[in-house]
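Below you'll find the structures, each written out as structure tokens.
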Structure P
């Protein structure tokens, strides 16, 4: 018996264009995060010809409803689009672009097709990009996604209470070796705990359970933003250990920001 390759033709799906690259002389390969099939790569014949009819539909950070053929294992094909729009601010701003690319790259590494579809992660990603595009602080939206993705990398920090005694009424710190929070009564158990301030701990706990659909506004002090970034980086670097290219750009941007702020203050 030969290999079965299931192709579903004429299907309708919602999608977000993640990236694209030239293929041969006139064609393109376009990666789209879909609501029903996860991340799929589409072969777009003639995409580089002038006046190509799907030109606007395959621009990065375009989102909407598409029709096409979905191949379980190989390349998929687009037929047409129904209603499309672009995350305009993200597509025009290099920093927002990097945050959105990082979120998409992280999600692709963390989740399989079923988790994306069944556990509502397509909608979460869609909402995260929408919020960034509407002017919400991109670093904070990214932090929320990062913390909520940790469990899919096999790291689920215990943030509800002290990992040792389950108390919630004392000051907390984060312990990597204990996999979550230690209350003040147990700080002595881990001399290498991260030494976080209570405001940073508060946001770590909040972000782990926050529903992006209920987010109306969020303001975080610059100092706390930096502490959150360092904390989440520490957890990802020591316990997850994956590389998403857009993260390097974001790290360089934050280094430049700090240099510029020091120059302003001097």
Structure Q
């Protein structure tokens, strides 16, 4: 298993970095669309659909919707990001109320709709941030990775109080606080590096904290859906690593929420200088 994980990571990591930072415009949109569509394929399984033909048709419908958004300019608009913000508030309620509120989302149609407001705004967020020049895309990626690392070590060292034992028993509040501490330092470093005012730097640290918490919610949402479906991984598309959603679950929440903050706050702070 370890050997397979290393082999997969050896080709996946450079391919991902080249795609995210070496491509622009339509090529970048297509690259991220392929990632999101692979996630959509896995989401159909999380929604309870097992018929391969029906799963393919739903993924094709998602691709058509993304193409329409690209052609109309909605792939760079703020409204899909507001949709994500509202959607993640609903997701927060469902995760914190699991399994008591399960009847509200367990219907296949509702789980599919959940996938739309999770995956489409994520793709839009990727495009918005890459269009900014990639610095802020790099920041949110580092934010999620730093949060994971901080949470891992803090959780192992001090983790006692369970965060969501019915959804993901391994996560602790101490891990969350460790992730917040790590991402606060990252945000401070970026605030010093980038041309933002003192007020903008404080805002960036606050935004980083919010996005860190949202990224944890993204992880918990997928864990909830997998627990309900009684599956360990979203798929086996990435040998040794599970599925695409297993790798980007935190990003599906963090990317659109941070992109919304970028459009509404960070971009204005940088432009004002």
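Throughout, read-outs are computed from the coordinates displayed, never taken from laboratory work. On a predicted model such as this, the values are computed, not experimentally measured, just so you know.
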Quiz item: Out of P, Q, which structure matches 24 when relative contact order in percent (Cα under 8 Å, 6 or more apart) is calculated?
Solution: Q
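From P, Q, which structure was helix-only ellipticity at 222 nm (-39500 (n - 2.57) for each DSSP H run of 4 or more, over all residues; to 500) = -26000 calculated on? List each step's numbers first, then the result.
Working: P: -12000; Q: -26000.
Structure Q accounts for this read-out.
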Quiz prompt | At a computed 21.2, 74 (Rg and Dmax of the Cα atoms in Å), which of P, Q | solution = P
Self-check item: Entry that produces 37, 34, 10 once Cα extents along the principal axes in Å, for residues 41-96 alone is calculated, selected from P, Q
Solution: Q
Quiz item: Given structures P, Q, which gives the highest value for Kirkwood radius over Cα pairs in Å, for residues 17-144 alone?
Solution: Q
